[in-house]
1. A value of 1.0 was derived for distance in nm of label points 7 Å out along Cα→Cβ at positions 234 and 290; which structure in I, II was it taken from?
2. From I, II, which structure was distance in nm of label points 7 Å out along Cα→Cβ at positions 26 and 114 = 3.5 calculated on?
3. If volume of the Cα convex hull per residue in Å³ is calculated from each of I, II, which structure is the one that comes out at 157?
4. I have -12500 for helix-only ellipticity at 222 nm (-39500 (n - 2.57) for each DSSP H run of 4 or more, over all residues; to 500), calculated from one of the structures I, II. Which structure is it?
5. Relative contact order in percent (Cα under 8 Å, 6 or more apart) was computed and gave 9; which structure, I, II, did it come from?
6. Output the label of whichever structure in I, II has the greatest value of distance in nm of label points 7 Å out along Cα→Cβ at positions 106 and 138.
7. Can you tell which of I, II yields 2.4 when distance in nm of label points 7 Å out along Cα→Cβ at positions 146 and 362 is derived from it?
8. As an exercise: distance in nm of label points 7 Å out along Cα→Cβ at positions 82 and 98, calculated from one structure in I, II, equals 2.6. Which structure is it?
Structure I
Amino acid sequence: MSANNHHQRYAHIVGWGKYVPSNILTNDELAKRVDTSDVWIRERTGIRERRIATKETTASMALYAAQDALEVADVSPNEIDLVIVATSTPEYIFPATASIVQDQLGAQSAGAFDLSAACSGFVYGLSVGASMIRAGTYNNVLVIGSETFSRIINWKDRTTCILFGDGAGAVLLRGSDEFGGVLSSVLGSDGSGGELLEVPAGGSRNPASIETVMANLHTVRMNGREVYRFATRVMVDATKQALQKANIPLSELDMLVPHQANARIIDYAAKALNLPPEKVIKNLDRYGNTSAASIPLALVEAIEEKRVNPGDHLVFVGFGGGLSWGACALEWTEPTIKRATTPQRAAQSRLRYQWAHVKSFGHRVLRRVDAGVSHTLDRIEGSKNGDE
């Protein structure tokens with residue numbers, strides 16, 4: 001690369017983590033709920049099973065994945081500048097799920113916000129985080145994809161309930177003058193196709209009511225045929241565009257990490273890009289479509305399987321509701337050998353997060369005490385003014 005590049009700021013992935021619920025729902029078990037079968041699902045989607053949250057929530061899974069990412073990077077929560085949670089199933093409309101994660105991590109110096117771009121959310125979040133690092137605004141950005149899609153699924157609709165699962169994945173971006181990391185991003189949207197993949201109610205247009213609940217309007221609705229046509233086109237185009245922007249020839253792409261929606265879509269993209277199976281990550285057979293969590297989940301598993309090495313060129317590419325799509329091209333620079341966690345280090349981490357919980361509780365108590373005292377003083381002041 002040219003010497004000028006050395007004066008630029010680059011965003012490198014230095015930490016990674018994942019979390020999936022232990023509860024597994026197989027195709028055979030799903031066939032007891034709706035008119036389907038294991039063979040029918042596997043032939044059309046490639047999915048064998050998916051994870052379904054029981055006690056977990058979007059925030060709790062995001063927290064677990066984030067903690068793993070910080071452990072890998074050996075970074076303290078106090079060093080985090082920004083937390084981005086990409087999700088379509090937030091804990092609440094507000095406050096942001098990212099704010100909950102920031103608080104539970106004890107990341108006192110970090111800003112936090114949620115990003116809603118459906119299954120494209122993680123790529124969007126990575127692009128935003130990398131841009132802020134390149135601009136010099138922040139140095140350590142935590143990007144998380146976390147979803148509990150099982151809570152917005154109509155379990156009587158076999159066209160959608162077979163597809164989705166729950167989980168979370170996280171990466172830590174760190175700024176460096178060293179070339180590498182996220183080199184380009186391509187983001188796109190076509191709002192004219194918004195109705196092809198949507199949750200019709202729950203927003204300001206169709207607020208929650210007895211009628212919307214009875215009509216199952218708070219669950220996912222999808223035109224599968226049209227989404228498939230859209231996905232096969234944008235996955236290939238966005239990948240090529242991201243590589244071109246990063247000045248990486250397609251022949252030098254070492255790993256494609258696609259959104260895990262449907263095996264046929266992934267296979268189509270791989271064939272169109274002339275990529276052999278060993279250069280494409282595919283794990284949806286065990287997790288289904290985890291929306292914004294699918295790409296980081298796939299990345300972490302690829303690292304665990306030693307399929308990612310320093311110097312490799314990767315592309316993350318996703319698509320989803322909006323309609324939206326995005327791709328990021330990057331050069332991997334971090335050794336992927338996870339450090340062994342000593343008992344002392346594990347105990348230190350537990351203590352750190354327990355203390356973060358205690359401090360958070362203390363802040364809530366102090367806030368209520370302060371509000372109560374202020375209210376009492378206002379009443380006393382009002383009484384005095386009345387007497388005068």
Structure II
Amino acid sequence: MMPFGRYSVQAQVGIGGMGTVYRGTQLSLGRPVAIKVLRVSDGYDFAFEDRFRREARAMATLNHPNIVAIYDYGHIGTDFLFFVMEFVDGTDLGEIMSTGRMTRELALQLLPQITVGLEYAHSKGIVHRDIKPANIMLTRQGEVKITDFGLAKDVMRSPSMVTETHMVMGTPEYAAPEQFNAHRDVDHRADIYAFGVLMYQMLTGALPRGSWQPPSSLLPGLDPRFDAIIIRALMTDPQHRYQSVGDMRHMIEAARVPVVQTPSRPLLQAAKPSAGRILLLEDDLMVRDLMRRALEKFSFEVVETGDGKDTLRLYQEAMQQGRPYDLAILDLTIPDGMCGRETMMYLRRLDPQILAIVSSGYRDDAVMRDCAAYGFAAALPKPYHVEGLLQIVNGALAVGRRRMA
């Protein structure tokens with residue numbers, strides 16, 4: 001079926017929803033190649049052939065050691081399309097994980113390579129749109145190769161991630177929330193979300209579904225900085241994620257370097273002089289756990305709640321027991337319960353001198369922009385680093401001490 005005299009085909013090596021892959025040889029150069037064959041009728045929409053041609057040309061411009069190179073493309077009769085790409089002598093991450101060969105050390109070795117390849121594609125205006133284990137190859141020499149750009153989009157031509165028939169593209173387990181909205185433009189930050197899912201899976205062996213646990217709580221000894229990296233990559237709002245894969249890569253590389261504290265240059269001063277009791281209202285279990293652990297590390301006693309009603313009850317009980325909280329941190333938005341703004345209104349009736357911080361990713365909300373008008377001592381924007389959290393907490397406690405003086 002292939003163009004006569006150009007390629008020979010030896011064996012089928014893979015089959016999936018976007019076509020069948022064969023191992024072959026490019027006869028003119030005698031080099032091994034992978035040949036992917038797609039049936040035209042299997043395309044997602046009426047413009048499938050045009051998109052295939054346009055995107056194959058765009059992908060052929062990518063020349064990077066961490067991206068599988070595309071050599072050729074064309075028609076096989078009227079029913080099939082094909083493209084010829086670099087043959088990777090190795091396996092994919094899905095196979096490595098399914099056989100239990102993905103170790104923490106291997107994951108930390110491969111993650112930067114994946115980001116470098118994605119960063120290059122994004123710099124050329126190409127969004128992959130289907131980052132998942134099966135599309136990340138690993139050679140026998142340990143080199144990452146990102147493959148299967150069959151859903152790739154040249155965002156310099158069009159920012160939309162949907163087809164002309166408004167079918168959302170991508171694998172559901174790794175797709176960013178905005179990919180499920182067929183009328184919303186989606187950009188390279190969808191790849192950042194998918195990579196965050198992949199990163200979590202490579203480290204823990206599980207997908208971050210429901211109330212997922214921080215990787216460092218599942219892998220003793222893993223630097224908790226990786227927790228913060230994944231949380232930010234998986235933010236629902238693209239504006240709250242990393243704005244480039246390069247930024248994420250820098251954080252991963254920094255987290256791979258062990259933190260060494262010396263008496264002469266401590267990274268962070270312990271907050272023991274201002275440590276106290278904190279009541280934390282946060283409905284996101286992952287974020288709540290990270291905040292609690294960060295604060296407890298610096299000698300704060302933290303009590304957690306996920307709903308404003310429980311917050312009110314605990315605050316009132318503490319006052320009655322003569323052990324009031326020194327500070328409350330209230331999440332502004334609680335979709336399934338009493339939100340931070342309403343909770344603060346009731347808390348101020350209980351304790352007119354309450355010291356509280358409002359926390360939210362919606363930085364333009366009126367409460368965040370003018371927190372003092374709503375009785376808050378400070379605003380804590382999400383996402384945040386441990387240093388920023390401690391700075392705002394200690395600053396608010398300092399305000400409280402000045403009130404008492």
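1. II
2. Working: I: 3.5; II: 2.8.
Derived from the structure labelled I.
3. This value belongs to structure II.
4. I
5. Working: I: 22; II: 9.
Clearly, the read-out refers to II.
6. With respect to distance in nm of label points 7 Å out along Cα→Cβ at positions 106 and 138, the highest-scoring structure among I, II is I.
7. Matching structure: I.
8. Label of the source structure: II.
Readers should treat all values here as calculations from the given coordinates under stated rules, not as data from a laboratory. All of these numbers come straight from a predicted model, not from anything done at the bench. Cβ atoms are built from the backbone, for glycine too; each structure is taken alone.
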